[in-house]
Each structure stands twice: as C-alpha cells, then as structure tokens.
Structure P
Amino acid sequence: MPGSPHILVVDDEPEIAGLLRRYLASQGYVVSTAEGGAAMRRVMAEADIDLVLLDLGLPGEDGLALMRSLRETSSVAVIVVTGRGDAVDRIVGLEVGADDYVTKPFDVRELAARVRSVLRRTRDKPAESESSAPHDVIRFAGWTLDLDGRRLDSPQGAAVDLTTGEFELLAALVKSAGRVLSRDELLEATRNREAGPFDRTIDVQVGRLRRKIETDPQRPELIKSVRGAGYVLTARVERA
C-alpha cells in the first residue's frame, strides 16, 4: 500500500512475529520481520523503516545492545516488546532510547494503539512544515526549538539529536513553560495514556533530556522537579 508506514518486527518467536505481521498488515501497515540483529540490519539497509518493534529477549545479540546500536546510527521510532516483567528492564529500554514499551503477553489492539500513537508523532507532520511556510519556533535560554521541523538547536547553533519521546516531552514543557505538569499530563501529551502505579517513563525521559540540555544534569536549572507534583520548564520562552 503506497505511503503506508513500514514496520519492522524483530522477534525470534515465529508465532509472535507471524501474529504481529498479520494483524498489523490488516491495519494497513507494510510489515517486515527479522529474527535477530543481523536480519534487522539487512532489512533496514534495504528499506525505509518507520518503526521497529524490538523484542529484548533475543538469542545472541541482546535486544538492549541492538537498541543502543540503533540509537548510534538512526533516529527511527522504536517500541520495545519484552517478556521481562521487571521494571528495571523497561526503564533500561527507555534509557537507551526506546520511544515506548509493551510487555508480553500483550493485547494486539493495545500494541496497535501504541504503534499509532508513536507514528502519529514521528510520521504525520503538517504538510506546510515541508513547504516554505514559516515554522513554529520557540526560543528559551539560548536554545531554539522548531516545533514544525522537529529540530532542537543548541545556543551554539548545533543541532541536538532527540528521540521522538524526548522531543515530545520538551515540546510539552516548552508550550507550558512556568506551569507544573504532572506525570499523567506529560504522558497524555507525549504518549496518549496515563501513568500506571509504577510507571517511570516520564522520569526516565526527563533524565535523558536533562543530559542533553542542562549544563549540569545533576543540578538542573531548566527542567525542575516539583516534589509530588511533576516537572516544570523554568526558562522564559519567546516565539521567533
């Protein structure tokens, strides 16, 4: 189907890979599968992939190692699919650059909803953003955030590579600068869902974002934590 997002399922279990291929194809996606790292790299070298569904429990090259390798060379959207119920594994997946995660066993409808949410943020951009129309640009503390072009430039003018989740999080904070946003509000803004009782997705993403924009991530001045409430961007913002 021309123009359909291309999803790569990386899972060594044929039953799960087959299930996802059939279901996602029925939803209008182009779907490829790979049983491990070598096959994943071959597919990505031959096709433009919009999103990777990456199992962590792969034989040989571990899924987390693959995730790190992906982030060194690509900004492709990634949803980690893991049978590891430990919160630590989910947090580590987010730490190394995943945009979201789903645990096994999963409901394919929930997974498809996560896929739509991530693709909506990464792929469905306003047509005018690719034209000569002015972009929506916000400046804060010397940083420049192009909301339409999905680009962040440092005070020195260098482009800063952000994952989808990091960009959406920063955009939400910048748009509400000076106002404390709860974790639920940030999850709703960035992932269209509320936080679970032990969901640390936003905390992990904030930590990663601080490492990219704060002078001292251990003593943040731009993104402040408000105990028991959430996070706030303290810098003054102005639209270009």
Structure Q
Amino acid sequence: MLLTLCGLLTPLLRAEQKELVVGMEMSFPPFEMQDSSGQPAGVSVDIARAMGQFLNRPIRFENIPFDGLIPSLKTGKIDVIISSLTMTDDRKKSIDFSVPYLKMGLAILANKNSDIQSIQDVDKPGRNVAVKKGTTADIYAMQHFKNAKILVFNDESACAIEVGQGKADCFIYDQISVFQNWKRHQDRTRAILQPFEQEEWAMGVRKGNDDLRKQIDDFIQHYKESGGFEQLGVKYLGENKKALEDLGIPFYF
C-alpha cells in the first residue's frame, strides 16, 4: 500500500513543481522592466516570484509585446499574464481573470501651456490626444472622443515627447505613467492625477483553467494579508504614493 501511495503522490508533486510561464511586456517601469544586466525586474516580477514560492513552482518569464500577451496565453506559450493588465468586459470574452490586486485610474499628462484641467476639456475640435496602442486609454479615446484627433503610438515615451514638444495637447494613460512622464518632462508638461476612469488590474489565465485561477486568487489574498503589496508600494512607488496622498487620492494597492 505504501508503494502505491508513493506512486500516486509523485506525479502530483511533479505537477505542483512544474514551471509556471509568466508573460509580460518589460517596458513599463516600475512594474515590468529589465535591470542593468537585462534580467526581469519590477513590481510585477516581485509579485510573480512571490507567487512561485507560494505555489511551489519555478517561474520563467517571457517578454512579449503587450498586444501579443493574450494571443500567447490562448495558444499556450505562457500560463499567466502579469503585466499591468486591466480587467475589461471585452477581455473577459477571451480569457479569465484572477481577483483584482490593484486599482488604477486613467489620468492626463497635459502640455504646460495647454488650458486642459480635466477630461471635460479634452474632446474639443483642434485638440490632439496621444495614446499608446492597445491600452485601455486607447480604447477610452476611441469610444468617447468625437471631436479631438487621436494620435496612436507604439510606446508611451513617444506619447510623452509629443506632449512635451506641443505636437499633442495631452497624453492619457494610467496615473503611474502620467506621474513618471511628468517627472521626466516637468519643464514642459503638467500631471493631472485625479483619475477620470477607474480600472482594476488582475492576472490573466486561459479560459477554463480554473485550478490555476483559484490558486492565484489564494496567493493574492495571502500576499495582501501578509503586507506584500504594501511593501512593494514603499519599495517602488514611494514618491508617487506621497504625491497621491498629498492630493487626497487613494493609493493603488
């Protein structure tokens, strides 16, 4: 009987220790990026590694362009997306989501000489609005802006540069990116951090992979209760956290 039980348990242990492949686009610091030696780094990388320890599974990272993440998940190239992924009804049609672990809002990076003060000032004739392709800001602009011209770019730095040079009146993106791009271009831009649209970030898994989704949910709950997210906020986002507190805006975790 002992030999039989061991034979049954061994495959379970092996399955538990099977490599977990995490997909992300490593061009979104401080969440997904590469360090000076080209290794994965950032908030989402720390979360993934903590999850690997919790699940007793080794982690392998795949650096994939953002618009290729969901196709890579659906074809089995990766097991989970941890890439500042907003949970939307449209995305729910093709993948499943974990419980959310972060609340984020869309905000505005405006040219310093622009009269834009809120999202109500954006959709006007003659306005040029920069967005990053495939993001929820891109989707928001297409759905809500009828008068402004939407300028679509492949990366956020190009969007910020357009605003700094006055070629775009503003750039809409998440609060963190708006804050960071304002820090880089303080002499030419203004950050309007009060969110005009609230979003939730979650991890993406393949449709029907309920076992992994439930395991991830358990990890997120454990990590939250043990203070893991709070520690990441202090480690990576201390300055941003203080700026939001000074403005009376809730922090993300």
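No value in this document is a laboratory result; all are computed from the given coordinates. In this text, all values refer to a predicted model and were calculated from it rather than measured experimentally. Cβ atoms are built from the backbone, for glycine too; each structure is taken alone.
Between structures P, Q, where is relative contact order in percent (Cα under 8 Å, 6 or more apart) highest? Write down the numbers at each step before the final one.
On the way: P: 14; Q: 23.
Sorting by relative contact order in percent (Cα under 8 Å, 6 or more apart) in descending order puts Q first.
Please compute distance in nm of label points 7 Å out along Cα→Cβ at positions 81 and 209 for structures P, Q and give me the label with the greatest value. List each step's numbers first, then the result.
Numbers: P: 2.8; Q: 1.2.
Result for distance in nm of label points 7 Å out along Cα→Cβ at positions 81 and 209 over P, Q: largest is P.
Figure out for me which of the structures P, Q the number 0.96 belongs to, where Rg/Rh (Cα atoms, Kirkwood Rh), for residues 137-216 alone was derived from the coordinates.
Numbers: P: 0.96; Q: 1.10.
This figure was derived from P.
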Looking just at Rg/Rh (Cα atoms, Kirkwood Rh), which of the labels P, Q belongs to the structure with the highest value? Q
